[in-house]
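Only the coordinates and a few stated rules stand behind these numbers; no lab work does. Here the structure is a predicted model, which means the values were calculated and not measured. Cβ atoms are built from the backbone, for glycine too; each structure is taken alone.
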Structure P
Amino acid sequence: MLTYGYIVEAIQAHLDLDEQETLSMNLPTRYHVFANEAMHAICAVKPKYEYFKTNIVEEYLPIISLGDNVFRAATEDEINWEIRGLTEPNFADQTDTIKWYESQNIYILGNKIKMPSDFIAFANKQAWAFVVYTNNSENFVNGIALVDSTPTRVAATNAMFMYTGSNTLTFLQEGEYWIPYKGTWFRFVSNASNDTEIDMPVDILSLIPVYVASQCLQIDHAQKANAKRAEFELALSRISNTDFLDNQLITPSFK
């Protein structure tokens, strides 16, 4: 896997400027800014298609504080400590309980849920729910019989969740959900080390130094900058866009 150090070396190669000129224009401190600009330009053509995977519950069960911001789920005996005649466990407070569950993408039914930080837009792909069927008359009529407690994957419907904003969801039914979205491949930061591994397709990664060089060269080398920008646009048109997410299922309007 290529690293941030490789990107820096590639940027300097595309700039083709001596080190003194590069430092005098303070260019290295701007690399991460221009790299993120390149990332957004690339993701408009080839975003990272991903599922936001979450579990929705009616309420949070208590968790145990082990100290130093370390927590674990409470056992059944600990939850029912009074009935079992046990000493009250060291339960975490409500704030820590909420943070602990949300860090695992577990949320309360009916609350607005914000998408991850790499979110760009919701994808026009099939959202999935994982449900456990029970033996009842409706399922019997529909030919669904309970075999075991293994969740069954079904297409998520409007009765299960709804989009409540440009980057928020609200779930109306308990369960596990996979919501498709378009995201960025990577976010660059100013203090990234040269050993930081960059997890993205190589055809995308190879475009970033070209874009960064084109932005840096605009300061004193407009002609070179335009040439690099044209090189970036041409390469951008040639990258592949692999997407393995399921298309939306078509529900018939008749029975």
Structure Q
Amino acid sequence: MQKIILLLFLLFICTPVLNAQTVEPSKNINKNSLQMEFESIFSMEKENISETKSWSTPNLLFRYGFLKNLELQLSIPIIKESYYENNEKVYTTHKFDDTQFGFSVNLWNQKKGLPQAALMMRTSFHHQSNLNFSYVGQTFSLNLSNTLTKNLNLNYNFGYTFEKHSEHTYFIITNLTYNRSSKWSTFLEFSGNTTSDNFLQNALTGVTKQFSNSLSFDFSLSKGLNYSQFFIGGRLTWVIIAKNK
């Protein structure tokens, strides 16, 4: 398993360089386990006379339990994007979006009112003909969760994103998940992030189908609350659990 994550890391370093249920977990996957997430989303966003439509084909996220409390992460988004003005298509691109590499470390488990916590950090690179470190960005997130009842969980993230040539962004994500059975769950989510002159807010809802301990599928819908944005998407999650030697 270490060879797999080493290969992914080397591919990331040697390559020049939307989300469904967007909340990040407060606990890492088990040591020597590999979790792969395949996510595809169609989104639309309007502003005045312009409209942007994008389709992720797909977003790829790899999570690897490197140590007992340390998880390595690699994200490779592939998107097709079309831009319109006055309902006329201006251009269409098919490209790699910002590639991200990072980690998440467990901080502590839930104790009475104290939530379970993990700290996540990711570094992102714009896809260019040459890897230009002037366009490196970083995201830091404190990921928390509380088990409220046997079937009800509250998950929330507080984060900060910055890039050398753009403004800093703060974000918050809250997610309430209800486990209807061992196979089905539903969730409601709110997210918000700052811009130079606004606080963009989104509401999201969806369902999760658990096929087995290692395979699940999320389906979700999202709507901008104070700006014109909509997306529909799905995510397949597959966990490969290493056998004990």
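Between structures P, Q, the calculation of Kirkwood radius over Cα pairs in Å, for residues 162-217 alone yields its largest number for P. I have -0.25, -1.05 for log10 I(q)/I(0) by the Debye sum over Cα atoms at q = 0.07, 0.14 Å⁻¹, calculated from one of the structures P, Q. Which structure is it? The value was obtained from structure Q. Match the computed value -1500 of helix-only ellipticity at 222 nm (-39500 (n - 2.57) for each DSSP H run of 4 or more, over all residues; to 500) to one of the structures P, Q, and report its label. Among P, Q, the structure yielding -1500 for helix-only ellipticity at 222 nm (-39500 (n - 2.57) for each DSSP H run of 4 or more, over all residues; to 500) is Q. Given a value of 13.4 for mean count of other Cβ atoms within 10 Å over residues 42-49, calculated from one of P, Q, which structure does it belong to? Structure Q accounts for this read-out.
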